[in-house]
Structure P
């Protein structure tokens, strides 16, 4: 017989989903058979969709040996910390991601990415234990491209993750602002609303009609902040607020509008001053968080300066002192 006491980082999950994470080697058919025959919640039979609460006791009528064989191995992946931390509390960490670092791993990079670096940092602080909390991993709530720099939100516990993700699904709860340099002279504020589909082979967003198969809406507000020239070419320093979070949203919409990002050759930008897109996740404004674990964040602004390369190019074009 095996007993599991549900802790904070394990609560809020359905019973079947919890057991599937806890016993990662078990096929789903076995998980459901266990729930029907071998599992009690607080001494009673329970349905697979019941939500677990902190302090609940699960009793599994299986042997310790069987339990151990169904658990996947948990191994700490050490990753050298490359990010800085503009904001952190007991529930949330907001990282400033450097240029060239993936937010998540992919088929080519499985170890040294931002998510692993943040997890290793929290393990070293004693705030996360991958063995104890095997059904939850601190996770990024938003994602930015490898060559985009700046703010990424991480939730340290499941409730924070649920609350942030719920707010991000709305357009107003958390306002996301980027800083970029556009090719061209944008005179006035520009609101863009387009439909896009993703070209998987070329890994790029394609502006499409709203009736195209798989089309998704993109909404973006662009505000010019400064104007300058370099070798006779006009450029605009701009703040970009996104209301939706689509793949390459800013890059594709600005290019379609005639103002590609400086360095973004994939979408027609000039590489004269920079070989890749100059885009920085600049500010996060927690406008209105719902009542709950993170309500204290309402009204908080978090921001981080662009990297030195961005500042150097900005100074060269706009004569910043």
Structure Q
């Protein structure tokens, strides 16, 4: 495993870059989301993120790669935040310069389709990244939850964080306690990495999984793929985030999500908690990918012991 590198925390006067490495964002909401950073004294640079479009993508593969390379190479840019997810990061992962990324450790923040890059940057460059709310899809929404904004404070102050039932009801799927670096994210992206050079590494890790708008049988299929690939057996523990709108669809005969979780994760015997407000939900809590965490199903807590930024 390549040695871990943490980005520097943000301070007033710093400049961040906004990128669209997947689909193209809602311009108005992205600009609205940028105001939160500006109010904190952070300068925001958009570049061409709001003007590029290539079908359902935020520009051609090369345009999106060039944007990321430029942001990592620029001495003026201290953090890189994704405007939205959608689709497309898996198309560019093999085109990126991971030596450049490792040589210029910066805050990299996003979720959903950005899952592919969050874990690729950590596995290939050792860069601790952030699975957290984005400008267009979260921060710029008119009804953004205060806790969604509060979770952004992680880029300014590095300190431990405890997630407990003050934030949401947590359910133990497998009882126990486990520690490890947090990896993972969106289930569709994790399953699509299997068999590629970017296959998710869960050995000794806390595996985070979340999903949105998928029929339960599709969730079943993707969890089964992770199980058959040994990802639950390898993991130290499992964190199940939000599964918004993951329902039975038109099928009259179905399993519940809880049944599917238990069918695929229970045999591994790895401590597992479900119910975290992490993912396509409100509030949407951020966690550092690569940061050390401890899960305790008896106390129903996740302690994020290691900050995603250096002091």
Structure R
């Protein structure tokens, strides 16, 4: 073999197994080698710029500029560069930018917020988080509620009124929903008759004679239901009594009932056992701006009134 051929032959490490199994001594690809050198240079620069090496009870802090930020209690802090200090500074800047929007919302009326695209988008995005943290546990995501327990806020049927002022009052002061039970005031037949009449108010076909007897109980002194629900059954916002004529059911799950017997049983249960629901007041848990933004959000959920 010539000297030139020997130079071109693949070099081995000199090790051999089983007589003919050898280990080649190929050089590393040049691109890989330069990449490795680049990572070494990067590491050296990183160690100089950023906090890196433990030293005694401390560590090297790097040579990047110090970061200054203000804590929530107004204390100014100067720190060497680190991810926590950077996060605190960015949060402070975000709060400052957010405050500018909040000041605009505070000065604007609800109607002005609703017609201004930027204001309404900011209020909606902020209130969505507030609603998820404070309200969704009962009213569910999107305000769908739970039949029999928590009202649906997205159906535009407002027990306590759907204006901005009424919704804000509800959030601030809370509400106490109450309907007495009639298990002692009415017998089984009377309760059955009233249930038939209540179903008929929403256009559900029931026994006409039962509904007629139920109407007398509903509208007369025996039942006295009209005192809260009115003679027409349309309810009273001042009392939070339900409108029985709009086919929107917040307590009895009529739409989920399979047949007339199931619908009647659901209404009978409400008449028999009554209703006790309470929404807590939020004025001591949320600040004025948060209540204001939540009011706008809830108003928009149901289309508002």
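Once mean count of other Cβ atoms within 10 Å over residues 30-37 is computed for every structure in P, Q, R, the highest value turns out to be that of Q.
I have 14.8 for mean projected area of the Cα convex hull in nm², calculated from one of the structures P, Q, R. Which structure is it? Only structure Q yields this read-out. For distance in nm of label points 7 Å out along Cα→Cβ at positions 14 and 278, the highest value in the series P, Q, R is held by structure R.
Here mean count of other Cβ atoms within 10 Å over residues 70-77 is compared for structures P, Q, R. The highest value is that of Q. Between structures P, Q, R, the calculation of percent of Cα pairs over 23 Å apart, for residues 38-229 alone yields its largest number for R.
Readers should treat all values here as calculations from the given coordinates under stated rules, not as data from a laboratory. As the structure is a prediction and not an experimental result, all values here were calculated from the model. Cβ atoms are built from the backbone, for glycine too; each structure is taken alone.
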